[in-house]
Structure 1
Amino acid sequence: MKFALAQVNPLVGDISGNCRKIIEFAQRARDGGADVVVFPELAVCGYPPKDLLLKESFVDANIAAVRDLAVQLGDGPDVLVGYVERHDSPQGRPIHNALALLRGGAVVGRFHKSLLPTYDVFDEHRYFEPADSAQVAELGTGSKTIMAGMTICEDLWTGEDCFARALYRRKPIDEVAASGAKLVINASASPFVMGKQAFREKLMGGHARAKAVPLLMAAQVGGNDELLFDGASMAFDASGRLIARAKAFEEDLLVVDFDRPGDNRIETYPEPIASVWDALVMGTREYVRKCGFKEVVLGLSGGIDSAVVAAIATEALGSERVHGVAMPSRYSSEHSMADAEALAANLGIDYRIMPIKRIHEMYEEQLVRAFEKRAADSTEENVQARARGGILMALSNKFGWLLLTTGNKSELAVGYCTLYGDMCGGLAVISDVPKTMVYQLAEHANKKAGREVVPRSTITKPPSAELRPNQLDQDSLPPYDVLDAILHEYIEREKSATEIIAMGFAEPVVRDVIKKVDRNEYKRQQMAIGLKVTSRAFGVGRRMPIAARFE
């Protein structure tokens, strides 16, 4: 038998558009000789649909679409497609996360997700009723049939070899194996995190090996809001060996023949920094496209952050759709202006200079009496950032350009950013990228292009906000390699100050960093939506209180 993994990029809520794509991929799979076609989790409505699931009309439309799909696909190969099904009991939550089996013009099977994640970005218990047990079904027709175990994404995220603590009492892989499954199918919408692919392969391959059955995983690809999906759908043989892998970060149709594994494709998965670059490019392109924008604008300071964001946007959208604006103040250095201009020329993007010196002076003139007898501090620095934010928002409003913010995770963590200033915008492209990784992305951009895209002087000069004379980031912050290491332990690993200090970091530095992180939660909850690439991103995956006191 031949199986096709239809790795599609759905738009949440675009049920008719998603179904057209499902039909197209199913027809391509039929033309490729597939006996069974597997689509990702909730492919009909898009993942994650969030509170659209609370609308009865949304659920009804997606159920009706599945019936229509069955009719339109007719007598082709068996099709397994993810959708939302109603729960037929008066007790429990009203809907299931489900897979439909389409065959011969009808829906002949319905299978429900058993394990519903509630950690990180997930909140599936808010909406779905879990299945009582995982199910099996006979796939194929005539002499070419197989008993397959049906699982949906989290259903396979169990196993002592991969998890230090079991999150669930049940193991659906055991249930389908006990029911006679000779093959396991997993319809997945698993968000990207740097390094996660290696874990996925270990996990899925381990299940196949432990149960001595082949395993197929059909993965979603694309970006939906802050979540990025890398695709890389996979197939494993009964020994747990990877025998097929689809492309990463783009739609793909992977036809898998277990009888002739040498004919299967195994696409290369990018190295870690390359994968983050590809994820950010895809996420920027998808957010712009799916939200109906055509062009973007960002401030170009001559620094590393804006340079990397501009390079990402240019690859995502094309140079003709990116607008860079330099807004020098009295403190802007000549080398920063030169770097901004060089970057724009290297990328071929629209570049304009809009000085803020006079605006800054007018602010100061207006505030001088109110601030009488008070020394200058960060207030005067923030005025400059807010002047720049106002200009960029005006351009965004007038021309319909999406404003990209350029703050990195390190700065946002400790509040080294200005509300209604450099935090203005609609998409925070690198808000989940630590500063040290920003430099790695800059080097990757140049290596990938085979030429200097991000100017070498931008990479080598000490970082500075240039909001006062001779200012450097290191005046207010520890060296970024130290800062990022502390932030990783505190934010991503949830370590306490005592535990981090015991790792060898200076106690005053650790306590100061943690205090800054905690006190600036109010800023982060007002920032633009950001693209998630690490295991613990600010936003939906990190739900911290603002009015709180815990040391």
Structure 2
Amino acid sequence: MDFKQQIAKQLSGLTGLEYDTVISAVETPPDPALGDLAFPCFPLARIMRKSPAAIAAELAEKIDRPEFVERIETAGGYLNFFYSRGGYAKAQLKEFFEAGENYGKSNEGDGKTVLVEFSSPNIAKPFHIGHLFSTALGNSLEKIYSFLGYKTVKINHLGDWGTQFGKLISAYKRWGDPKVIENDPIKELLKLYVRFHEEAKENPELDDEAREYFRLLEQGDEDTTSLWKYFREISLVEFKRVYDMLNISFDSYNGESFYSDKMDEVVEILKEKGLLVESEGAMVVDLSEENMPPCMILKSNGTTIYATRDIAAALYRHRTYDFYKNIYVVGMPQELHFKQIFSVVEKMCGDWAKNCVHVGFGLVKFPDKKLSTRDGDVVFLEDVLKESVSKTRGIMQESSPDLENPDETAEKVGIGAVLYTFLKNNREKDIIFSWDTMLDFEGESGPYVQYSYARGRSILRRSGEDFQCADFSLLTSDEEYELIKHISSYGDAVATAAAKNEPFYVNRYVTTLAKLFNKFYNVSPILKDGVEPELKKARLALVSTATIIIKSALGLLGIETVEKM
């Protein structure tokens, strides 16, 4: 039951204001002592030619107090509504038990398709810790949009084309040993890539050789194409192992190479529309009217660049999916690139380009390390995940030596701790990697939230009682009321996360939920002797509700829960 909507409908009728205007004005006071909802009357002063305080007093007399509202007060031009705690608890928990695991879902996305491009590592290069930002963020966004009723498509736009492969082919032909590479493909190919850049510093002609190999690859040369396919196949095997650890899958692995035969059309459309101009031998689209540098489409030697392929990809996706949104989860340094791409697509094809969205994010930083694949200084994501699981296993061995399925539990908690950290703050904020913070079972961390869930499930197992028909109106204490109010805002938190493409709203929500649940647990006896049977049932119902929402919210972050810790 949306209490806010019911109040807004009445206020709209009394004031003559549009419902949308009223509901956007109704707010939650920062201090609970001021009520559960408040309506500011200041905008009405000019219309009604009265003071806000007088308007608030008049509305308080005229409004038909809803059953769930205990009292209505005025204060300084605000109309404040105070809920009946028992009535509120009864209505909200009744709604929850009717919805079950679907609580908070909506149909706002009905009939709309959202594409989410994320992860997108370069083949023949390591899947390093920096890739996790895009991977965790995109995976969570897809789950959030799906939760809200959108049809979603998960796209892994692999970096499997470009001059870098000319470099790798050159290095492989000069120094590659197939037997050595087969033992550890990605790390050995990385060594070749790093060696190429080292050698090229002394011998710049190697760069010319690399460009020639890529030109041959674009022309379909059999030998270079065979090598490229080999690099791609062994890379996907390595990547899939990491995705399996994260429990992530994709609907499409169409990378840059997929669009290699679709770029001629892009060039032709740009020419037909008179948008392609020459600049120092290259062909570009002038974006000076948009206060941006020109967008290069063809290099001076006639080869394409990733901008050309991104334009072809946008055109293909529009034709294939007729998307409502086409989201690119790519780091902030690429912000200008996507502004250029979207501008070119709009000039080419029209308004649907406005449905293309760049969701940027910050960097992953280590106190004493800078990541660079060219220099070979990388932190492999698989190594980080395994180390997190190992460290978690050690912590849990000390606290719960008799835990069932310790390896499975440590894997879910350890990997969940990493994912939580990457979704903990605003996505544009850099992440400072710290094991102490990540695996803190007492602070704002994945393990803390997962432990809160496991604690709740333990209470329910020990109770062994049926609480579906409990008298929810008995839940009136401060701790119970605050917990129920927060649970009821779950749908709003998910909707906000989607509207702003910010999963951290869900992360913040579930962390607060865990804190409120633990506060409730610590002051509200549940299974102790002396607790009235009906109150016990009601509190068990609240425990069940909290655990189900914690599990749902963590699921939207890509984090699995465990029943025991």
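P(r) over Cα pairs in 5 Å bins from 0, in percent, for residues 10-233 alone was computed and gave 1, 6, 9, 10, 9, 8, 7, 7, 6, 5, 4, 4, 5, 7, 7, 4, 1, 0; which structure, 1, 2, did it come from? It would help to have the intermediate numbers written out before the result.
Numbers: 1: 1, 7, 15, 20, 22, 17, 12, 5, 1, 0; 2: 1, 6, 9, 10, 9, 8, 7, 7, 6, 5, 4, 4, 5, 7, 7, 4, 1, 0.
Here the read-out was taken from 2.
A value of 0.10 was derived for FRET efficiency 1/(1 + (r/R0)^6) of positions 98 and 282 (r between Cβ atoms, R0 = 41 Å, to 0.05); which structure in 1, 2 was it taken from?
Values: 1: 0.90; 2: 0.10.
Label of the originating structure: 2.
Tell me which of 1, 2 gives 13.0 when you compute Kirkwood radius over Cα pairs in Å, for residues 426-481 alone.
Going label by label, the one that fits is 1.
Quick check for you: by relative contact order in percent (Cα under 8 Å, 6 or more apart), which of 1, 2 is greatest? Intermediate results must be reported in sequence, preceding the final value.
On the way: 1: 11; 2: 15.
Biggest value here belongs to 2.
To test your reading of the models, identify which of 1, 2 gives -11000 for helix-only ellipticity at 222 nm (-39500 (n - 2.57) for each DSSP H run of 4 or more, over all residues; to 500) when calculated. Before the final figure, lay out each step's value.
Working: 1: -11000; 2: -17500.
Checking each candidate, the match is 1.
If semi-axes √(5λ) of the Cα gyration tensor in Å is calculated from each of 1, 2, which structure is the one that comes out at 51, 33, 17? Can you show the working numbers first?
Numbers: 1: 47, 25, 22; 2: 51, 33, 17.
Structure of origin is 2.
No lab work stands behind these numbers, since they all come straight from the coordinates. All of these numbers come straight from a predicted model, not from anything done at the bench. Cβ atoms are built from the backbone, for glycine too; each structure is taken alone.
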